[in-house]
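Presented below are the structures under discussion, each in the form of structure tokens.
FYI, it's all coordinate maths here, none of it is from the lab. Note that the structure is a prediction, hence the values are computed from the model and not measured. Cβ atoms are built from the backbone, for glycine too; each structure is taken alone.
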Structure I
Amino acid sequence: MTIAVGPRLLPMLSDQAKANLDPYMALIVGYRKSGLSLNHIIGCPLDCGYCVRHFWGNYDVKIPHLLCPTDQAIEQLVTHHAFQPHVTPIQLFNKATDPFLPGVKPHLFQVLQTLDQRGFTNHVLVITRFKVTTAEMTALEQLRHLRVTLLFTYSGITDPRIEPIAKSNTTLTSIRTAASHKQRTGVVLYWRPIVPGWNDTPDTMAHVLDAGRDVDAIVFTGYYHKPENADHLRNLGVAVPYAHDYARRKVLPADLDARVVAAWRASGITTPLFRKTSCGVAYAHAAPDYNGHWGVRELCDICPTAQRQRCADDHHEPTSADLDAVLAHLGYTTDYLIEEGHIWTRGLGEQHRYAIQHTLRHQIWELDQPHYLHAHGRSLNGHTTDPDQVSAIAEIREHFENTARYEDD
């Protein structure tokens with residue numbers, strides 16, 4: 001199968017085209033849960049039907065374009081107010097392209113080598129489903145400071161309407177190449193999206209798990225179910241589950257989570273399985289989870305004993321003084337409520353919330369987007385909420401409202 005790969009020399013997006021971009025797509029450096037994200041190249045020809053680029057009107061842009069020169073993008077990253085050397089996790093080209101497309105990967109390696117030459121030891125996450133060669137693994141292994149993790153998106157989906165790349169063995173070959181050459185580079189099989197009717201049969205699960213036999217970790221997650229990508233897939237004749245129950249968070253029902261874990265336990269592989277990206281990345285580098293998921297202990301039942309111990313040893317409950325110091329350092333203001341394992345905030349916004357979370361390595365929760373037990377930060381589709389927790393969140397909301405009234409007075 002021939003896969004469209006785009007040009008080897010990327011064009012610069014015109015000023016007029018930049019002006020017409022959705023603000024999110026125009027944002028070169030922004031914060032996401034897994035790190036401070038650098039995205040100065042947008043456009044992808046791989047045509048994954050569920051791609052998040054549907055949400056921001058960029059799906060039809062198949063040729064990757066530069067928003068700015070790479071040296072300028074690097075400076076935007078390291079001078080971003082939330083960037084902290086050796087602390088802030090970084091993601092590269094995870095929003096709008098694949099970093100190993102022929103025209104994109106020279107820019108990927110320019111970023112990596114520049115950051116490494118500056119002595120930064122930050123985690124760097126690189127998500128791909130494309131071709132990674134022995135020569136590229138050699139180049140990654142020559143990095144001396146950055147803690148780089150390759151996350152290979154592989155779902156086991158075989159329907160080319162959903163994933164055109166499914167007709168090839170490109171991703172599987174890349175996983176084998178990376179796994180056989182890794183030493184200091186982390187290699188994670190990113191099992192996503194797992195969707196009922198697409199890739200949830202026992203045979204498919206066994207196949208994906210076998211593909212992860214030699215990697216450092218397997219991370220599994222669900223599907224962003226929103227009108228834009230769902231309508232696209234339905235127009236292709238694909239059966240899309242979950243009807244019109246659209247959600248901000250990824251959908252992975254409780255029964256599907258249980259079946260994934262059961263399949264992993266039955267598979268006989270020794271590769272650890274994780275529910276959260278940062279957990280798998282941290283494990284690959286023998287580090288504690290930088291997102292502080294130890295505060296959500298129910299996530300950790302499948303984690304290796306050694307990793308649980310790392311996270312337990314690293315975990316501490318922040319005091320008000322700790323949080324105030326971080327807020328002052330980052331220049332943020334917010335009301336907050338410290339509870340065991342997490343801190344509630346309200347109206348802080350994701351860009352700020354995750355910067356605090358990564359600084360403290362502790363869960364920072366937003367009251368208007370609450371996490372519910374056993375849903376693991378996912379959509380509530382396929383999960384039952386605990387009435388006691390619903391009542392507790394209502395009490396917390398009342399606490400914030402009373403605080404706001406008192407301060408207004």
Structure II
Amino acid sequence: MPAEPSAPRPRTGVWLVGARGSVATTVIVGCAAVAAGLHPATGMVTETAPFADCGLPPLASLVLGGHDTVDCPLPKRAEALVAGGVLPHGLPSAVHGEVAAADREIRTGGPLPGDTRSDEELIESFAADIRDFVRRGGLARAVVVNVASTEPVAMASVATGSVATGSGSGLPASSLYAAAALRAGCPYVNFTPSTGLHHPLLRAAASASGLPYAGRDGKTGQTLLRSVLGPMFAQRALAVRAWSGTNLLGGGDGAALADPGAAAAKNAGKERVLTDTLGSAPEGEVHIDDVPALGDWKTAWDHIAFDGFLGSRMVLQTIWQGCDSALAAPLVLDLARLTARAHEAGLSGPLPELGFYFKDPDPGSPSALAEQYAALVGFAGRLRTAAR
């Protein structure tokens with residue numbers, strides 16, 4: 001007798017906040033391309049040997065959708081990224097069906113200019129979109145990932161107000177989406193420096209949700225390098241006198257970070273890793289300059305002044321040039337898969353083991369990249385045990 005066909009693997013949703021942005025578009029195109037075997041999974045840590053047999057959802061089982069406040073169709077956004085050198089020529093056409101399917105799953109976000117809805121109404125509207133996405137797709141679960149533009153540091157008072165009653169607390173948009181994820185029963189990942197679940201009004205809801213969550217601010221370039229070099233100086237007992245940096249970038253992120261408040265939120269994580277790995281904060285600052293002509297490409301320069309034996313003065317300079325979306329997209333896919341698996345395994349609360357991916361990881365995560373990677377591999381073993 002012929003063997004009975006095995007039951008299909010349950011599908012997992014990935015709900016992207018900022019679903020028409022460069023990072024999200026690269027995630028959607030890249031997921032389809034790797035799942036179809038058109039490109040290797042370069043940059044995806046979850047596709048390396050330590051993560052085999054962990055029960056992670058296969059890329060082919062992921063269903064993508066999300067919220068955005070702009071209405072440019074995803075196929076058009078993908079072609080714009082081809083023109084900018086971010087995506088290979090011909091790739092959006094090769095995965096047009098998958099891109100079009102994701103485009104149909106994008107809903108209007110907010111708050112839009114002139115939007116008079118209360119926080120409660122916005123949260124419920126966003127949550128309803130996510131629940132509908134899960135229901136229509138017959139999904140086992142969905143992970144909400146914030147990949148929207150960086151918000152300015154929140155300045156509103158949080159002494160009063162209630163998310164549950166919609167009393168006009170004035171939550172930032174990232175926190176509205178985070179609250180909606182909790183209400184829809186979905187794990188949440190904050191890949192941006194924006195407030196998200198870190199808002200004081202959401203602490204109790206996050207703790208009581210029984211959901212896993214992780215973040216914030218994906219570590220893709222300059223801070224990735226700092227998390228390697230900082231421990232090197234400390235372990236070799238070299239005294240760092242000053243560490244200054246400059247970022248040149250364009251695109252939507254460059255425009256958003258031209259706002260001093262947004263830049264301050266971004267720089268906080270860049271500077272924190274130095275304090276944590278060196279033991280004290282060196283002199284120097286990070287400057288971010290918006291250069292629209294660079295598009296999705298960025299250049300990060302660091303100037304490190306340090307003392308050697310007998311006080312000899314030395315300098316290390318580094319230059320990192322990369323494509324922000326191509327650096328971020330594989331990490332977003334990793335985080336979505338790991339967080340979905342954590343949810344399936346019954347884990348809840350913050351996931352400091354995912355600190356490898358973040359500038360500002362959850363409490364309990366080390367700051368040095370090697371230690372973060374060891375914790376991540378240990379987490380993979382934990383998930384593998386749960387899969388048996």
Structure III
Amino acid sequence: MKSIIISNFKPILVNKSIDQAKLNQYTKFLYYHFQNLPKLNKLGTLKKEEELVSFELISDHVDKYSVSSENINKRQCTIFEEVEDFIEKIMDVTSPLEYHFPIGFEVIEGNHYGPKIEVRMEWFKKKMGYVFDQFYSNVISRPENLLHVTCSGYSSPSVAQEAVIERNWNTVQVTHSYHMGCYGAFPAIRTASSLICASQINGRADIVHTELLSAHLNLTEFSPANTMICSLFADGFIGYSLYEENAFMNDDSIQEKKGLRIIAMHEVIIPDSLEDMSWDLGEYNFLMTLSKRVPVFIRKNIKSFLTTLCNKGNINFEEQKAMIHFAIHPGGPKIIDYVVKEVGVLKDQARWSYDVLFHHGNMSSATIPHVFNKIANDPTIKSGTKIVAMAFGPGLTATGLLLEKI
């Protein structure tokens with residue numbers, strides 16, 4: 001079995017990150033607009049609501065249920081880029097009745113639910129080529145394999161295929177790893193590792209994540225769950241590479257040999273949890289469901305899951321957990337806390353997960369690679385240190401990697 005290294009992490013900004021408090025305030029403006037539109041009656045004709053939903057009620061609701069700036073400082077919301085100036089400079093002195101709408105969110109006659117799914121997919125196709133351009137901006141050699149990971153936008157040919165066509169990389173094999181949500185990096189890494197193990201030339205495998213989650217904002221559902229979702233998820237873009245270890249060490253173009261060695265992988269679908277997390281196609285946007293039972297399932301299964309993962313790498317988890325660092329997908333502030341408390345380790349052992357959530361929000365599949373980037377480039381973590389990475393997604397699927405810093 002070949003030894004595989006994950007390296008060359010390159011986070012990418014498509015637009016400027018926006019202050020969380022201001023994004024939450026802008027959500028109030030948008031909610032106020034949509035909640036006070038004329039609604040269709042049973043006959044399909046427009047009717048006016050007997051009573052408008054007050055801005056004070058909406059403001060109290062958002063303050064209560066949104067993720068606060070104490071847990072998330074800033075997020076990328078690419079769909080809001082053309083109203084960024086309004087959010088940053090004008091909104092604080094503007095009435096909720098007078099504000100700017102993002103292009104494409106304008107209400108048209110007969111449609112009071114925002115843009116339909118085909119419009120949102122057009123946003124994705126229009127904007128995501130930039131991510132590949134940035135990742136390959138200083139790259140001369142082509143990979144043997146390119147894996148594209150996303151759960152937020154699709155087209156065929158894909159933006160990954162367009163990227164290799166534009167570069168005349170006709171022999172690069174493109175693999176699509178789609179719609180797995182927050183744990184999406186793990187199957188992609190597993191696939192890339194297998195492709196390298198099967199390769200006769202030990203060619204590099206690149207993985208690029210394009211998560212345009214702001215394209216799926218649902219501004220018409222005025223509920224606690226939706227408010228939490230609108231304030232938690234963010235756009236995230238990152239690329240990185242997998243190498244056969246000898247090829248990595250002998251590649252003179254890689255000046256700094258920083259990375260993570262894959263030791264073991266593990267994945268399981270938690271029993272009786274199929275309906276507790278989902279990510280489905282809707283008429284207007286992708287629809288997320290997240291039940292209150294998810295933290296319970298995580299607490300109940302996490303110890304046995306991590307024990308099995310570490311056993312695959314010949315490591316006794318209970319004996320060595322105090323020396324292990326943790327890359328926990330920050331599904332929300334409490335998810336990291338649940339895992340840390342349940343397995344009996346210090347918050348400091350998972351500090352990179354808290355850091356990425358604070359500076360970026362939940363970027364779905366792109367989040368864990370951002371955590372890996374922090375760990376790989378942290379000079380305080382010594383070579384040989386073990387890292388346990390984990391994420392949870394629809395299924396309810398738990399997936400993990402046991403890594404070693406090189």
When distance in nm of label points 7 Å out along Cα→Cβ at positions 218 and 362 is computed for each of I, II, III, the largest belongs to:
I
Any idea which of I, II, III comes out highest on mean count of other Cβ atoms within 10 Å over residues 98-105?
I
If distance in nm of label points 7 Å out along Cα→Cβ at positions 282 and 314 is calculated from each of I, II, III, which structure is the one that comes out at 0.4?
I
